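Listed after this line are the structures, all set down as structure tokens.
Just so it is clear, none of the values below were taken in a lab; they were calculated from the coordinates. Everything numeric here is computed off the predicted structure, so don't read it as measured data. Cβ atoms are built from the backbone, for glycine too; each structure is taken alone.
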Structure I
Amino acid sequence: MLDVFKTSKKKKENKEIVLDQNNIPKHIAIIMDGNGRWAKKRKLPRTMGHKAGVETIRRVIKESHILGIKYLTLYAFSTENWKRPDEEVSALMKLLVEYLRSELAELNKNGVVIKISGDITKLPKEAQSEVLEAIEVTKNNTGIVLNIAFNYGGRDEIIRAVKLLCEEVKSDNIKIENIDEKVFENYLYTKNIPDPDLIIRPSGEQRISNFLLWQCAYSEFWYSNVCWPDFKEEHLQKAIYDYQHRDRRYGGV
């Protein structure tokens, strides 16, 4: 699935997108939005939109590998998504299990490292088991890191980190005066993963939705009206192309 590496050039609106291979984002994060709207437009159940979205995941992982992206974070299920109808939540849990079962061997073969950001203890036992197996099987790989944000919330992550740090202080393992950003980041789900250079949100919505609140401090954002199931390789390339033409100053001049 991922074993062909090439320079990616696509035509869009009669213009060829040529990416600067020396300025590829190291970490791209994507809010996979619009599955429900995609299904509704076609008079299909929302669950069919989520299933269609899985095909997009395959495309995006492959293209990310081709482009040389090192880290790819996909926002799959938020801490707020539990509010959705039970049928939809159950379908999303089953999709996670099915995806890992069907893709793990191929992902592992191609060197993908699977990580999870989020509290998996709240997931059904079957889903927990598949997640833990995927992490274990791929932990020694050296390819692209696929970080799946599942049962993830940015505020929840920060509160969790604060609690863990408080326990460390209470146990005299760390002094309050020694806590800085680098120390704090060691208690986030994304420990050892660089902050995203680029955050992509399809579907037309333009909000962060409690995603990587700490990590997005200096991320570039790119929005598209295309719903996630219709998100293609050329959309990823266009996002990177736009990113490459921005001036990232990190508060400087």
Structure II
Amino acid sequence: MTAMQPDTLLRVMLVDDEPLARARMRTLLGDCTHPAVHVAAEAPNAEQAAALLRQQPVDLVFLDIHMPGNSGLTLAQTLRTLQHPPAIVFVTAHAEHAVAAFDLEAVDYLTKPVRLERLQAALQKAERFAHARRALQADLASEEVLIIQERNRTERVPLTQVLYFKAELKYITVRTATRSYILDGALNDLEEKHGGQFIRIHRNALVARKMVRSLEKHFDAEEGEGWAVRLQGLDELLSVSRRQLPSVRALISQ
């Protein structure tokens, strides 16, 4: 096989209870011309495969359906729960399971004995899947997110979805277009870290610069007559302090 860069090499696992079937698949993979493949691991059953995959992620699993213990279909359901699930190609002598296999979002389904041209086509499908997944992971890695801890739940909230931060007593309200979150921390720290994307409009509030739509006259029950900003996608008006009014006016006029 032609040497390729690590990010274009398909890392493969073979899962089949028959050693001869795994050996034949290795031979066939060696005869494939594109994409480049590295058989990173083998397993004779679903249990060992699941344990190996938790330690050593791969891009693609060639998975037999009928094996002692848990079936390949059961393993496929387990693999979908992994943080980075691999592509799956089922390899079996029993074609009646094809519908169930594709319900589990398998990229292909091969019947034994596997033909080289069909294996080549399956690899190309898996390569497209792997490239799309890597591109998505790269996008997520480059995207700034807030980690929100709520009871028994941890959620990643993209910073681009945040409309405003507002200090409330001992916590900060994080508001998106669809809901509010509670965040521990200090408004000053958020301003220092994300000041390029947010502007302070009040001692207790930062708003997303790109979401400011208007500056309006407003009467506040506590502060009296003053000004407030309206944000895209939000009915709520947010008060602007006299101290911050010049910078908000400058933003509006840009």
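Consider the structures I, II: one of them gives 6.7 for mean projected area of the Cα convex hull in nm², for residues 30-125 alone as calculated from the coordinates. Say which. Derived from the structure labelled I. Set I, II, criterion volume of the Cα convex hull per residue in Å³: the highest-scoring structure is II.
Of the structures labelled I, II, one was used to calculate relative contact order in percent (Cα under 8 Å, 6 or more apart), giving 28. Name it. The correct label is I.
The value 0.8 for distance in nm of label points 7 Å out along Cα→Cβ at positions 174 and 214 was derived from one model only; which of I, II is it? Working through the options, I get structure I. With FRET efficiency 1/(1 + (r/R0)^6) of positions 70 and 134 (r between Cβ atoms, R0 = 30 Å, to 0.05) computed over the structures I, II, the top value is the one for I, the highest of the group.
Of the structures labelled I, II, which one yields -10000 when helix-only ellipticity at 222 nm (-39500 (n - 2.57) for each DSSP H run of 4 or more, over all residues; to 500) is computed from its coordinates? Going label by label, the one that fits is II.
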